[in-house]
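There are structures below to look over.
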Structure P
Amino acid sequence: MADTLLFASERYALPILQPLAQALQAAGYGVHAWFVDGAAGAALPSPVRMIGLREAVALEPVAVFSAANWVPTFVSGAKVQLFHGFNVEKRSDERGHFRVRGLFDLYCTQGPATTAPFQALAAQAGHFAVVETGWPKLDPLFRDDAGAAAAMRAPAGDRPVVMFASTFTERLSAAPHLFDAIAAEVARGDRYWLLTLHPKCAPELFERYRALAGPNAAFFETEQLVTAQRAADVLLADTTSVVSEFVVQRKPVVTFRNRTPKPHMLDFDDAARLPEMLARALAPDDALKTALAAYGDAIHPYRDGHSSERVIAATQSLLRGDLGRLRRKPLSSWLRGWQIRRELGYWGPAG
């Protein structure tokens with residue numbers, strides 16, 4: 001049985017890796033995970049076996065699946081990039097989503113909007129392959145196998161369910177600006193709220209939002225994000241990539257001061273308008289429905305819940321050589337590999 005390694009540096013990678021772990025186990029692979037930095041101490045349930053740095057090197061996996069923007073180059077195996085979010089244009093392409101660091105052999109893209117740019121970059125660089133697979137994180141969005149979304153929604157009764165999520169980037173975060181308006185909505189009680197924050201948000205914000213939990217609201221952790229998206233009717237957010245994840249379902253999103261508002265968003269910049277914007281989202285017109293469908297198809301057209309299986313198939317194609325011969329990695333990748341060794345404190349042999 002061939003071994004595989006799942007790699008993460010932040011907790012938000014867990015719901016990306018869990019569906020892939022299940023698919024790998026079903027396909028007969030050994031599934032191991034090594035988490036560092038912000039994900040250190042976190043764990044995935046069985047069948048995943050959690051291991052450390054030296055065990056990861058000794059494992060000699062056939063593939064390393066990363067939901068971070070980097071991967072340890074001294075661990076053996078094909079390095080597969082899964083992405084930790086959609087491209088929500090927080091930064092320029094050169095610094096953001098389409099930045100190539102020379103560490104990966106395969107990019108598993110989410111949909112046409114990311115596939116075409118990465119194919120162009122691959123044609124220039126030649127040292128990595130690109131396959132459009134869809135995103136493992138969204139597999140459960142179209143499969144409520146255990147009824148988790150229904151259970152999360154149950155306290156709402158017949159009330160509409162509004163989900164709130166916010167980025168940690170201070171200049172873009174809606175959480176500090178919308179708290180009072182959200183608190184007033186929760187107190188009124190005509191809608192049920194599912195509340196969460198990015199794990200990197202300030203502790204005081206977590207305390208304030210957790211305190212809203214009660215008969216009209218629940219606070220949930222990042223590991224339950226996909227379940228909440230499935231349970232909610234409408235999303236309230238900012239420039240977080242959760243907006244794009246939610247839109248894949250063709251459900252309306254209300255955004256507060258989004259950095260680059262699009263036709264599929266109901267964007268506003270005055271907290272006092274929150275009730276009005278939610279009312280519009282809960283009764284979307286035909287133009288909004290069309291925009292939601294168009295954007296969803298561009299970023300993630302797969303609605304079958306089997307992106308993890310496509311990631312595995314693409315990796316197998318890479319390992320067989322079906323994706324063509326790749327050039328050697330650039331010199332910059334060797335420098336970044338040395339920096340990773342230094343950051344992790346590992347100077348032993350490669351796997």
Structure Q
Amino acid sequence: MRFIDRVKIFVESGAGGDGCVSFRREKFVPRGGPDGGDGGRGGDVFIRTDPQLSTLIDYRYKREYRAGTGAHGRGSKMTGKDGVPVVLRVPPGTQIMDASTGELLADLIEGEFIPAKGGRGGRGNSNFATPTRQAPRISEEGRYGQTRDLVLELKLIADVGIVGLPNAGKSTLISRISAARPKVADYPFTTLVPNLGVVRVDDDRSFVVADVPGLVEGAHQGVGLGHQFLRHVERTSVILHLVGLAPGDGDPVEAYRTIRQELGQYADDLARKDSIVALSKTDVVSPEERESILAKFQEDTGIVPMLISAAVGEGLTPLVGKLSTMIEKLKVKDDD
């Protein structure tokens with residue numbers, strides 16, 4: 001199934017039903033007495049989170065949604081039936097924006113939002129009777145519903161966002177520390193959609209990781225695939241920078257700086273997030289090369305990275321433990 005994380009849709013709530021002009025037949029009451037009922041209320045448009053969903057793909061095929069119109073009022077003060085509402089289900093983490101202004105209307109981690117409320121039903125003539133006007137022949141028309149052009153944008157909710165250049169080993173890592181099974185191959189952009197995985201630390205602790213595909217130099221400007229997916233890093237608590245040590249992965253320091261620059265140019269908040277740096281694919285270099293690369297990386301960046309190899313399982317337990325500890329500390333800080 002294709003991953004869709006941004007769509008534009010049109011919604012329209014229902015119009016209210018018209019009020020009724022009617023008179024009951026009753027002896028000694030002028031014209032029988034007014035008994036026109038009110039029109040029904042138009043249907044609302046609801047946007048509601050559904051934890052079972054992970055993509056907005058359904059809205060790629062259908063872009064217009066209209067709620068039902070309220071029924072007209074009837075005699076005997078019978079109120080018309082309310083219009084049928086429309087309920088649009090979206091994944092948790094969906095933002096709703098006004099397409100014309102760009103205004104953020106709602107950020108749905110959970111719950112629901114009503115972007116278009118149904119029109120009010122018109123009042124029937126029974127509402128207009130007075131001592132001096134006992135047989136009113138007036139009623140109200142129902143109010144129109146609301147129309148809106150909306151942009152739905154999904155930002156995945158994960159505790160850890162794994163970032164790095166193509167072929168840094170993100171997919172292999174997430175397949176080793178979680179139950180996720182992303183596609184893995186030795187060519188750029190193997191991952192075309194973000195992958196989510198749940199990492200079990202022990203019986204009581206777990207966290208969610210997401211690998212963000214397609215980050216290359218210029219990603220924040222739309223180069224490669226990164227521009228489509230950088231927004232998903234914004235919700236993460238911790239960023240894991242993965243830097244490959246294979247000969248084809250380039251200079252580790254430059255690879256790290258490239259990703260840091262792209263994150264910072266996309267959004268200042270990303271550059272300030274708590275992060276861990278891990279040098280991956282340590283199994284493809286000799287111990288001497290590893291020590292030389294590590295020393296140079298520390299000297300040039302001032303960072304002591306972790307050393308891992310997802311292929312052979314080296315360093316994964318300490319990495320998971322450190323990530324879990326960072327996440328727990330951040331949760332405690334947020335609660336305070």
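Key figures
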item: Source structure (of P, Q) for helix-only ellipticity at 222 nm (-39500 (n - 2.57) for each DSSP H run of 4 or more, over all residues; to 500), computed value -6000; result: Q
item: Per relative contact order in percent (Cα under 8 Å, 6 or more apart), the highest-valued of structures P, Q; result: P
item: Identity of the structure behind 0.05 (criterion: FRET efficiency 1/(1 + (r/R0)^6) of positions 12 and 300 (r between Cβ atoms, R0 = 35 Å, to 0.05), calculated), options P, Q; result: Q
item: Structure from which 1.1 was derived, distance in nm of label points 7 Å out along Cα→Cβ at positions 252 and 268, options P, Q; result: P
item: Structure with the greatest value (metric FRET efficiency 1/(1 + (r/R0)^6) of positions 68 and 196 (r between Cβ atoms, R0 = 30 Å, to 0.05), set P, Q); result: P
item: Origin of the value -0.50, -1.02, where log10 I(q)/I(0) by the Debye sum over Cα atoms at q = 0.09, 0.13 Å⁻¹ was derived from one of P, Q; result: P
item: If mean count of other Cβ atoms within 10 Å over residues 60-67 is computed and equals 14.0, the structure in P, Q; result: Q
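Any read-out appearing in this document is the output of simple, stated calculations on the displayed coordinates, not a laboratory observation. All values derive from a computational prediction rather than experimental measurement. Cβ atoms are built from the backbone, for glycine too; each structure is taken alone.
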